[in-house]
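Below, each structure is written out as structure tokens.
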Structure P
Amino acid sequence: MIAPLDSRHLPTGIRARFIEGVNGLRLHILEAGHETKGRPLLLLLHGFPELAYSWRKVMAPLAAAGFHVIAPDQRGYGRTTGWSDAYDQDLRPFQMLSLARDALALTFALGYRQCAAVVGHDFGAAVASWCALARPDVFQRCCIMSAPFSGPPNLPFGTAEGAAHAPEPSRAGDDIDTALGRLPRPRKHYQRYYATRPANDDMWRCPEGVAVFLRAYFHHKSADWTDNKPYRLKEWSADCLAEMPTYYVMERDQTMAETVRPHMPSAIEIARNRWMTAEEMQVFGEEYGRTGFQGGLNWYRARYEPHLNAELSFFSGKAIDVPSMFVAGRSDWGIYQVPGALEAMQSKAFSRMQDVHQVDGAGHWVQQEQPEAVAALLRDFLK
């Protein structure tokens, strides 16, 4: 049986351990501020392709502010077990309310009835949002990073009186992929690609190896890649989406490994990198080299299966009413990849969105690229 992450990989004050029986999982967590009982709980949820380890740089500062800080390897990731890595399987364990239930079960397993704040980055932002939407009695505050949450799917309203109902667009469905494929330079949406059978092996078995692939992937989406200069897109259309970098709207006939390969940083750039050292990159490489990517890819597959998400419309019209904050890197295209989502987040999805911050010197990996700034924003938010 695999052991917790070795302490030599962790900053001082952070420990790794397992918690058994968390919604059917043997959950691997990183933990800080555990020495003092009775501290308020702070739950940090990572995205793709990340790990609990992605929060390593902000955990100790938040513990020093008086919190019991927990970052789990979420279902499908890292050293957490109890989930299937098969492509052909029931995807219900990977749908949003199941992932939010993982967070709730972890909170209760730790002996808490309430969590001072749930914080999510990337795909973890969606999980954090559903936690706060569905159980505001438990998750008292919500901070999401890099990926705006535009609210639950809407049920038709007023149609009995003749009002028209426009179906919500499929954010990564066949229609947009077909349109992208018709462009003069044919393209495809990365989320649609992530739902395909070959995607896992394309990355896991790529010729350069997982660690090298991830180094290029992390670099390409960071502020270190100087062509990351995001802006608002006019609409959800093939022509507009094709303005984004190829890590979001890919060449039709390329894998993700082939997409990021030309953007591998030089040996000098790697040696100078302080937010992702060679030793830190090795942790990601070893973890994903062992597990592959299918666990995380199943999140994408489940999210875009309509029959799996029909129950989410039960929350139609409901806003997140707990105090909330949004944080992203100024060089992060993730803010704008779904046109209108940022505006919907601010205008209707959250009723108490207190602040929207864009952090200089950060791309998509904001809590890793600029941990001091992110920790300071969280401390102020949690006062």
Structure Q
Amino acid sequence: MTSHPLIRLLDRGSTLFLVLLGAFAIAIPVLNLLMPAGSFLHVSTYFVSLFGKYVCYGLLALSIDLIWGYVGILSLGHGAFFALGGYAMGMHLMRVIAGEGVYRSDLPDFMVFLDWKELPWYWHGFEHFWFAMLMVVLVPGAFALVFGFFAFRSRIKGVYFSIITQAMTYAAMLLFFRNNTGFGGNNGLTDFKHILGFSLLEPGTKVGLYVISALALAGTFLLCRFVTASKLGRVLTAIRDAESRVMFSGYDPLRYKLFVWTLSAVLCGIAGALYVPQVGIINPSEMHPGNSIEMAIWAAVGGRGTLIGPIIGAWLVNGAKSVFTVAVPDLWLYFLGAIFIATTLFLPAGVVGLGRLVSGRKKGRTGDRS
């Protein structure tokens, strides 16, 4: 009797993760909408949005792990793909409030302020939700496809690839900072009011966005698990460990690397699109190279090459960031650097690796006693 493919796909850790994610996806909305505001169990709308943001970060960390943990490609430019998806969503949210801004114009407020006379051609179509969602996928995907094709065809790898991805996102940031590009310049896009007719200020909308983000994370996790557990995944890890041997075995590493690189960028764009309506703003600072470096730290802290680890790392690091930036904001960057150094020196396999080591030792002791 053969088991269901989904059962074969999930191990114990993956199943536990999805169960806990589902439990939180149900519990947080219930505690926010049904518990009275004065109750100890009540979860405020602020924390719903914060948790939603963390879920988006988890999706982002998952996309990083897909290429770094399983193919050995360290990208320091994924902030660009994240921001492109965010800008696509932001452009839609700006278009659907035409006539509702400060200037009551069909143009976004920043365009009126900068004395733009008409909407740029690349803004057309974003008044339709389906078109915006298509751009969320296509724009980061196409950008990654073109960039990756030339980079991988030139056999750029290792630290050199990391440097050019960092240069790429820095160049994109400088481009989007310019007012004449039509993306809001330094201030970016903000003052969003509603999505699909639902007010973004309503607690119910924020809860809905949180649940959708959690479902997106669960679906992305299953997709990544399917990819990494398949024959494709075995080829990817072989490319990571010995690319030249893979090439001599008859496989073309370019196609495999290009596929997973583009898929990772698309997942980043989806994370950015889910992130924007929950935080209420998207600006070029999301493309800052420091953000992309921080994403790599999430994967390293959690344990790259595990799928679950980078998600946990993203939540741990950003939870610490929320605490530090309120209590001692000046010390946050020092603490972040210390985390990365300590992980590199003492926990090369990350938090998940430490958990597996402890669990293995306990099983060993139990076996010795028996």
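Every number here is computed from the coordinates shown, using simple stated rules; none is lab data. Note that the coordinates shown come from a computational prediction; the quantities given were computed from them, not determined experimentally. Cβ atoms are built from the backbone, for glycine too; each structure is taken alone.
So here's what we get for this one:
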item	result
Origin of the value 30, where relative contact order in percent (Cα under 8 Å, 6 or more apart) was derived from one of P, Q	Q
Entry that produces 19.8, 66 once Rg and Dmax of the Cα atoms in Å is calculated, selected from P, Q	P
Parent structure of the calculated result 5.5, given that distance in nm of label points 7 Å out along Cα→Cβ at positions 36 and 76 is the read-out and P, Q the choices	Q
Comparison of P, Q by distance in nm of label points 7 Å out along Cα→Cβ at positions 156 and 260 - largest value held by	P
Entry that produces -9000 once helix-only ellipticity at 222 nm (-39500 (n - 2.57) for each DSSP H run of 4 or more, over all residues; to 500) is calculated, selected from P, Q	P
FRET efficiency 1/(1 + (r/R0)^6) of positions 68 and 236 (r between Cβ atoms, R0 = 35 Å, to 0.05) from the coordinates reads 1.00; which among P, Q	Q
